[in-house]
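In the part that follows, the structures are each spelled out as C-alpha cells.
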Structure 1
C-alpha cells in the first residue's frame, strides 16, 4: 500500500490512501486547523462540510474544508489565517464550461433516501441523476469506507444499496455543492471548480440532517466535535478521533459510536446521557419494542456491549462546560442530586438531536410546520412525499427526523411517484409501503420520547452562539435590546448568522431566543430566511453559471 505524504505548517504528515486531510491530521495528533478573527483556534467539528470550521489553506489556496478534501502526496497544507490571502504562487484550475442537465428526476443527496429514490425512479424507466456533496455515496447513516472491506452489517447494507443504485443506470455524481435553488425548478451547483446547471422535470430532495450541538462554554474548542464527526473518522477512514474519548448528549447515536470507538481501541471514559434511564419508563420502552423488536434488540445489544467493556453510561447527566487542560480537555457535567463531575479527555463528542438540512426546500417555497416535540421544522408532504410545491418531493431527515429505514421507504415512494409525473411507470399502490412507513415512524416517536433532545435555554452570557462570527449570548441579547424585533433585525444588528455556515448552528438558537423574548410560539417564520448562495462558492463558478444561462436563453 502506497503511503501518502504531505506537509502541515512545514511538518511532514503521513496519510493512508483515501483519507481526508482532517482524518490524516487528526491521526497525526493535530487538532487546530484555523485561527479566527479573535485569535481562537478551531478544528474539525461536524465532519460533513456544514460548519466550515476545519478550513485549511492547500497549496496556497485558502478555504478548503479539511473534512471534505482528500489527502494527496505533495500537498502543502497550512493553518488557515483569520483573513487569508491568495498565495501569488497558487495554481488555480482553468475555468471549465458549465454542464447543463435536464433529467426526468433529479435526486439531491446520495444517502439512504436518495439512493432508494433513484433505484425506484429508474425501475419505472425515468432518466435519473443523483448529485451528492460527498465523493462516496451512502450518506451519513451508511458512511461508506474510503477503502477496504465494510466494517459491519450496516456498512455492508449501504454498499449494497450504492451498488444497486449504480447498477440501475442512474447517473451518480459526487463532489457537487449546490449553492442556488430557484423556481422552475432550477439548481446551480459547483463540481470540481466547474458550474453545474440542472433543470429537472421533477426533483427529490434528500439532503438529510446535521447534528444539534450542546451550546456550552468551550463548545468551539479544538477536540470538541459532533458524535457523527467522530463516527465519520472511524467508519470512513479507520481513524480514531483520540485515544481517550467522552461522549455526551442524548440519543442512540451516542451509544453506537461509543461502542464502535471502544471496539476500535479507544478508551471511552464516559457516556453521558441527558435523559433518565429508559428502564425506569417500562411502558414507553415496551411501546417502542412493539413497534420494531429488531431495532430495540440492537439498542439493548449496544448497551450490553458497553457494559461488558466497563464503560460508564451515566443517565440524567448533562454537559455544563469544556475547557483546555494541559494539552487535553476537561469536560464538566451536572449529575443527578446536584452533583458535579469533571472528566479529562482528548476528545469530547456531542449529539443532542438533529437539525434538518431544509435550505433547498425552503428556497423553493415548500411549506413547513414547527414540530415542538423535536424542536425543528418539518416539511409538509403528501402521501406520495410531494411537498406543497408541485414536482418537488422531500424524503428522509431533511423533512424531519425519521431515521434511515423510514428514509428508504420514503425514497421508494417518491421515486415511483416522481417518475410517474414524467410519464414513466403505471399506477403504484402505496398501501404496503405506507403501512411499513407508519410502523417505522411509530418506533421513532417512542424512541425519541425516551431521550432528551429539547434544546436547553442558554444562560451563560459568555457562551458563543455564532461560532463563525464569534457572537456570544450576551452580545446577542444586547443587540436585541438595542434593536428589538425579529430574528432578521438581530442578524443585521449583530452579524449573527452571517458567517460561512450561513446560520446553520446559530440560526435555530437565535430563533428560540427571539421567540422567547417576544413571547411568541415558534413557527416557520421564526428562522432566518435562506438566501443564495446557501453554501460558499467561487466567483468563477457563479460567472460560469451566468454565462451558460445567458447562452442557453
Structure 2
C-alpha cells in the first residue's frame, strides 16, 4: 500500500460535560398555583386538572430545588418557599437544573492541514515504530511543541456541535491528560479515491492531492498568529481603579466575596519579615486567611524569573502562614516556580455565579501600597472570561498548575454559557465599550497609532524610563506634540544607563512640545496610555523602559478600552491622586 506518514499529536483527557434543563409549563403552573393558594397534591390535581401522579413528581422536583416547602400550621399544606416566592415576585427565571457526566476525549491533531480527528477514526503509530524509509514528513524543527493548554483549546473547538442537545463542555481535566508525538498514517490510494477520515481540513486534502499528482511531500504548517482579541462589553469609569487605597479596598472586597476560587498573579512576593509597607500588606494576608477559613481555594503565582529563589522562599512563607489557617489539602495551590510574565492579575468568582478580574500595575503580593497604581476591574461576563483565559495561558507554562488551569477553564466556560443564554433573552445589557486584549508586542504599534491619530491630547504614564525611552516613547510623543497642545509623559524612576542629565537634555529638546513630568513621590507605579476623551490602555508594560517581544507575547498584558469619556475620567482620577 502507498502510505504517507504525517507528524501529529495525540491528546487524551477526561472531559466534563454538563446537561442543563429548563422548566416546563406544568412545573410553572403548579408553582404559581401553590403561591396563590397553598394546598395538597389532591387540591392541585383537581384545580389544574392534572393527573395526581404528574403533580406528585413535579412537586418533588420543585422541593428538590427549594422552591416548594411543607407548612405544618395550622394544617399540613404545600406552599411556595421564600425562595420560590422571590423568583415569582421578581419575575426571574427559575434556577436551571444541571447534571455533569464525564466523557473520554481522545483526538489526533496533524501538522500539515491542522485537522483534528477522533483517535478511533484514524490510524497512528508511535515515533519509535516509524519505518526506516518512505513518504515520511518530519516534525518541524525549532517550532515549540504542542502543550496541554494548546490542545485543550483545540478540543473546545472540536467538541462544538458534537454533544447532545442541552449539553455543553465545561472543560477538560488537565491533571489526567496525556499528550505525545505520533505519526498519522494515511493511504494515498484511498485518498485518490476520495476516502478520507471525518474531519480532514480542506488544507490537508489539497496538500495530499498535490502529493499524489507531483510526488512531492507536503510541508507542515504553523497555526496563524493570534490577532488581538476585541469584544463589545460593558465597562465604565467605575471600573478604573486609581491609587493604592483603592487597590487595597478592591482586594478586600473581591477576596471577601469569593466562595470558590481566588487567583493572584504578582510579579514579586514580599517576605513575611519585610517591614516596608507591612501594615498595608497585612490587609492582603488577612484577606487571604479569611478566604482559606471559608474554604475558598487560593491559587497564588509569581512572575519574575529574577531572584527566583528569593521569591520562591517568600511564597513558601506565605504558604506556611495560610496553611496554618486551614489544614485541608487542596485548598492552597501555591506555585514556587515563576510563570515568566510581568502581568499582574487578581481574579475570583463573585459569590453570585459570576466572576471578576482586575489587571494593571499592582503587585498584589509585594506592593507596600504607597505608590500610585492604576488597574481595570472587569465584571461583564464576556470580559471576565477573556481575562481568565489570559491567566490560564500564562500559568499553563508550569506543569504543576493543572488544578488551577482546570478551575480557570471551567469558570470561563460557565461565564460564556451564561452570557449566551442572556444574549437570547431581553436581560442582556447593551455594551458600553470595546475591549481589545494587547499582548506584549502589540503595545508599541498601538502607541504609535495613538500618537499619529490623537486629536485632543496624548498622556502616558510609565514607572520607569530606560535605555530605549527615546524611540519607544519620547519620539512618538513628539509626533503627537507637534500637532497637539496637551501631550504629557509621567515617570518616577530611571533605570539602566539613564542619568539625571539625560532627562534634562530630553526635557530641553522637547520643551514646548512634550511635558516630561518626573514625579519622585508618591512613586508612579501606574502604566497607562490615554488619548482624546475615549481611548485608554491599562497595562503592565513600562512604556519608557521595556520592549514587548513577539516571541514572549504573555510577558506583558494590556487592556485597550474605547468608551465614552473613559480617558477623561482616568486622567481626572490620576490628577486628583497625584496632587
Structure 3
C-alpha cells in the first residue's frame, strides 16, 4: 500500500512535468504566431489605406486635384496698401506633345492650327519628327483646354502647374522681384520674404499705392522722350513713418515673362544704385552746421573766392554770377560750392563725419529687399571734407538720401524706410535738435519759390514744395565724364512735411526744342543746360501735379 502510494505520487509528478513541458512549447508557438499575425494585420491595414487613397485621388475632379497641388506649392498673395493684388499663385495648365504617341501627324497639326493659328508650325513639325517630349503651349485658357481635350489625342500631355501671375506686369518689377521654376524667390520681395510667402496663407500687404505708382511711372517714362536719358528712378516716401508709397526704376521688365537679365542698367536704381549725387549734399552740410549750433541762417560768409585749390585740384562755383558775400541761407538757395566748403570747414572733420553717420548715409542700409547698394569707402581728410560738402567724391544710394532728407525736415526723428504697410505709425528716435528742421525747411522752400533758387519749375501752386537740386558728373572706370546724374529731392508741404519725392535721371541730354513754362506763365523754348534745375525738377513738378489730388484725399 505504501508502495502504491509512492507510485501514485510519482505518477502525479510525472504527469505535472509532462503537462508543464507541453504548455511551455505551446506558449512559444502562440507568441510567434501572434507576432506574425500582428505584422500581417499592419501591412493589410496600410495596403487598404493606400488603396482607398489611390481610388479617392483617381475619382477626384480636376478642380479637387488642383486644390491639392495648390496647397503643396502655395505662395501667398502680395497686395498693395489698398488690397489690390500685385502677385498671386494660380493653377495653370501646360500642354506638351510626346512624338512617340502621335498616330497621324498631319491630322494633329491641322487640328492644332485651328485652335492655335498663330504658332510656328514649321518648328513644331520638326519637333514632331523627333522622339523627345516638348511643350506646345503653357498656361492655356479654359476654352482652348476644352478644345484640346475633345481631340482625344493621346500624344497631347496635360500638366497642371502652380504659376505666379503679376496683373500689373512691369509696374512693380523692381519691388516684387521674381521666383524660379522651383517656386523659390530669387529677387525682390519674393526673395526677401520667401519663407513667409510659402509658410502662411495670409497675404503680404505692402505700403505701395498702385495708382500713385502708375502715375509716377508714366511721368518717368515721358522724361526719356524729353531728355533721352538712359535710365531713371523715383521714390515717394512718408517722411515720418518711412512707408514707401512708390518706388520706380527704369528700365523695368514684365514679371510674367520669367527671364534672366544681365544688363546692369536694369538694377534697382533707388536701392542698389550707388552714386555721387552732387549738390543735394549741400542740404546735409547746412543741417550739420545747424545741428552743431555753429551757424544760423543769417550767418555771413564774406569774401568767398571764385576758385580754391586742394591737393592740386581746383574747386570753383558752377555759376560765376554767385556773389562773393553770402549768408548760410543764401549758400543753399544759390547752391554755392565754395560757401558749402566754408561751412564744412567751420564744422570740422570729426563733427561732419559724426553728422553724416547719424543720418546713415555711408553704411549699407537695412531694408526689405536684398538688392541694396553699399556706399563706396574712402579716406577722410581735409580735401575729402571740402569736396563732400557739395556732394563730390562721396557716394550713397537714393534711398539713403531720401531717408536723410526725411530726418532733416521731419523734426529730426529717425526713419526706417519700409515697403511693408504699418499697422501702427510711431515716430522714431529723435537724433537731431528740433531747430534743424525749423531753420532748414523755409530755406528749402526758397530754393523752389525764389528767382535765386535752382528749382523754380517745381513751384506748383497749392503744394508748397521745397527741395534741393543736384547735378553730378558721372564717373566711369574711375574717370569723370561729361555724362550727368541729375537729382532733385523735394519735400511737401514744406510747412508741415509729409512726403519726400526723389527723382533721378541717368545721363539726360539737353533738349533745345522743348518748350518750358516758367512759374509766371512765360514760355521758354530750348535749353543748352544739362543741370537738374532744367531736367529733373521739371519732371518732379509734373509728378506732384498729377499725384497731389490723390495724396490730399487719401493721406
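What follows draws every value from the coordinates through simple rules; no lab data is involved. All of these numbers come straight from a predicted model, not from anything done at the bench. Cβ atoms are built from the backbone, for glycine too; each structure is taken alone.
A few remarks follow.
- Origin of the derived value 25.4 (mean projected area of the Cα convex hull in nm²; candidates 1, 2, 3): 1
- FRET efficiency 1/(1 + (r/R0)^6) of positions 114 and 170 (r between Cβ atoms, R0 = 30 Å, to 0.05) from the coordinates reads 1.00; which among 1, 2, 3: 1
- Volume of the Cα convex hull per residue in Å³, for residues 162-329 alone - structure with the largest value, from 1, 2, 3: 2
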